[in-house]
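Asker: Please go over the structures that come below.
Every number in this text was worked out from the coordinates using simple rules, so none of it is lab data. Note that the structure is predicted; figures quoted are calculated from it, not measured. Cβ atoms are built from the backbone, for glycine too; each structure is taken alone.
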Structure I
Amino acid sequence: MNHVITNRRGLGAMALAVATLAATAGATSNEGGGRIAIKAGLIHTAAGEPIRDGVILIDEGRITAIGPAALLTVPDGWTVREAAVATPGLVDAHTCVGLAGFLNTDRVNDELDRSESVQPELRALDAYNLDDPLIEWVRSFGVTTVHTGHAPGALVSGQSMVAKTTGSSVEEAVMVPAAMVTASLSDAGRGGAGNPGTRSKSAAVLRAKLYEGLEYSKKLAGEEAPPRNLRSEALAQVVTGELPLLVTAHTSQDIVTALRIAAEFPHLRLVLDGAAEAPRVIDEILAAGVPVIVHPTMQRSGGEAEELSMGTARRLVEAGVTVALQTGYEGYVPRARVLLFEAAVAARYGLDRERALALVTIEAAKLCGVGDRVGSLEVGKDGDVALFDGDPFEYTSHCVGTVIEGRVASEHELWTVR
């Protein structure tokens, strides 16, 4: 049977159909000392054409060979796993998993501190809970890398990080301890908890803080360093381009404001998040060369996101905008969404299937600054692989295993194990 990603009308229901089976997958490990061979009827590499009847060899956490089974020999003594379809481990371009606890109680919810409106010094690394069951849950759906951090509920809510969805410690899991500074020009960042109450006030405060960071960066470059100030340091890293500024904005008005502010700082690297009305201002986004992490289609549409569309990703990609997909932040339950569902919806609404998969693999990895390690199946890259028993975008298919750096991190009884 061929397991090519195809156009099926049932794609929209995929997450509901696989949730019960996939969510039961547990962490495990392979017995081959980090040496594992994965055989699949079809391998989507995200680096070229799919490989039929292929093999992936992973040794000491890295891919050492990949190609047709007829050309590769599996060494004796290696662990072997077989599945119908293999893809790169999925990369979630923006989530709050690890900070937003699955119990949805104050004790485990660290994604947002409401004591002040501007806190760029708050590190996701210091709040990341590696033991939260949501991490295991998303991993069971093939997610191996997450860009996670503080939620868009304040003007500047903190920092984000990039981590693998496994590890014996946070330090082992983390790939990028400080990935971006997260800000919001959306309704979530206005009003209440000390936040500015209007669009003009939000823009003025954000602009003023960035100029403070610029002045601090000049002092750091001077002969006598200023007293250490963590908040100013983080802002300085933003304006000098060391850390991108991730700005949640949905309306075209707020998107253009974010572009306007960013243009005042030549080295600032802006990333738009959400962007429900991005199709209204595609020309402006293209002119600025700004990437977009498109809103989850599972997000509730309404209010500032009333123009949320299942075709947003396709329209931006076709226009030439750099795009990645995300599961985003959910303020209530479920605390995390299904990333593969987002790609399946994008494909169902007109995006080329391989390109849709790329938005949750290599394109997401590049946008998050880890494209040299993850996001595609290539020699030298991390051995992160998601395994399926059929077309990944088909609602009847299951993620039957997740391999991270050559170790089986999650698996299901549908595996063929030798």
Structure II
Amino acid sequence: MDRRPLQYLAIFFTVFIDILGFGIVIPVLPLYAEHFGATPWQIGWLVGIFSLAQFFFAPIWGKVSDRIGRKPVLLLGVIGTIVGYLLMGMAGSVLMLFVARLIDGIAGANIGAAQAYLADISSPENRAKAMGLLGAAFGLGFVFGPALGGWAGVKFSYSAPMFIAAGLAAVNFLFIVFFLPESRKAGAAAPEAKRIFPDLFQHVRVQQYVASLVCYFLVIAGFSMMTALFALYLKHRFGLDALHTGYILAGIGVLGVVIQGGLIGRLVKRFGEGVLAVAGSFLVFVGLVVLAFAGTFGVMLGASALVGIGNSLLMPTLSALASRSASAEWQGRALGVVQSAGSLARFAGPLTAGGLLGISEAGHRMPYAALPFAVAAGFLAVATIAAVALEMRRERPEETALGQNA
């Protein structure tokens, strides 16, 4: 009996609960920090430190998952997530928020194990569709998470969403224990103990893998600059509270569910991953340019939709391109490095955005957050060029399969 449908469902639910908890925090964290008197630069650090921890720990979790299995790594990560959210909810200062975010970032670096889980149970030609399922879980988490977090932050307090997220993480722990089977085959040979670098480059198609990494980094850096400041942007430019922020982010999540959960497989078959990467990066670029100078609520909503559509096209295709360039036994580490690149971008993006916001607000010469959003658009312009180069490379005759070269 083919158990893969049940495995797909199980990993989908696991990631969904994880992202639901993460999404709950997004609309309130910058406002929560501002409540404690944090400056824009400190808010950038607070948002980014989560991903800085992921940058260092994602390859480690990926390597561990290659050796001991995906399930134990997912469980360890959820335990750390519970601790991080509880500390965040009990925080009484900006410093306490920093400590909680650091713990949560270390624990959350195991998303590469979830990606590797899907890679374990899917064939190379179906990998983009499988990554799209993961993206759909992200999308659903971002539909219900921000809406719930914004509502709880307005209805109760800014700390309430943190406790809700901790409770959801506890539910996730139980679900993994009882319903998520291990994807690594019993008795599977563990890879030899080698350094990730430079050994990784012996197990990937280097040009395709590196190009995917560069594009992935630029896209996430630009996108995270927007999301880090989005609640403050809506508050100071349009007078909207956390509830409205949550609803708008939920709308972006709906777009992700529709595209990544239902359309991405057909789009990849018709156009290919490279074309979708180009289209997605260009749409995010246009959306960020418009957001930087939007003066009305309607224009802001339209630009946010463009960003959501483009990002939904990008994430599964770039992950699939990187995965397809790596050999089967190095999937965990290859995708762990991809996740680390994204984590570094999610650190650099908010830090840059916070610094630029502080500079622009000191001069009061531009609309609120226009400067960081414009710089984010510049990142996406470069990402679009990188995606074009990646697609041109993929149009050449295919290289010999990695499995045949091993």
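Asker: For structures I, II, which has the highest computed value of distance in nm of label points 7 Å out along Cα→Cβ at positions 47 and 247?
Answerer: The structure with the largest value is I.
Asker: Out of I, II, which structure matches -7000 when helix-only ellipticity at 222 nm (-39500 (n - 2.57) for each DSSP H run of 4 or more, over all residues; to 500) is calculated?
Answerer: This figure was derived from I.
Asker: Using the calculated result 3.0 for distance in nm of label points 7 Å out along Cα→Cβ at positions 87 and 119, pick out the matching structure from I, II.
Answerer: Computed on structure II.
Asker: Work out which structure the value 43, 23, 21 belongs to, where Cα extents along the principal axes in Å, for residues 223-310 alone was derived from one of I, II.
Answerer: Answer for the origin of the read-out: II.
Asker: Further question: If distance in nm of label points 7 Å out along Cα→Cβ at positions 71 and 199 comes out at 5.5 when worked out from the coordinates, which of I, II was used? It would help to have the intermediate numbers written out before the result.
Answerer: Numbers: I: 5.5; II: 2.6.
Matching structure: I.
Asker: Could you figure out which one of I, II the value 2.7 for distance in nm of label points 7 Å out along Cα→Cβ at positions 151 and 343 was computed from?
Answerer: Computed on structure I.
Asker: To test your reading of the models, identify which of I, II gives 28 for relative contact order in percent (Cα under 8 Å, 6 or more apart) when calculated.
Answerer: This value belongs to structure II.
Asker: Between I, II, which one scores greatest on mean count of other Cβ atoms within 10 Å over residues 95-102?
Answerer: Working: I: 25.2; II: 18.4.
If we compare mean count of other Cβ atoms within 10 Å over residues 95-102 over I, II, the biggest value is for I.
Asker: Now, a different point. To which of I, II does the computed value -0.42, -0.69 (log10 I(q)/I(0) by the Debye sum over Cα atoms at q = 0.10, 0.13 Å⁻¹, for residues 239-374 alone) belong?
Answerer: Derived from II, not from the others.
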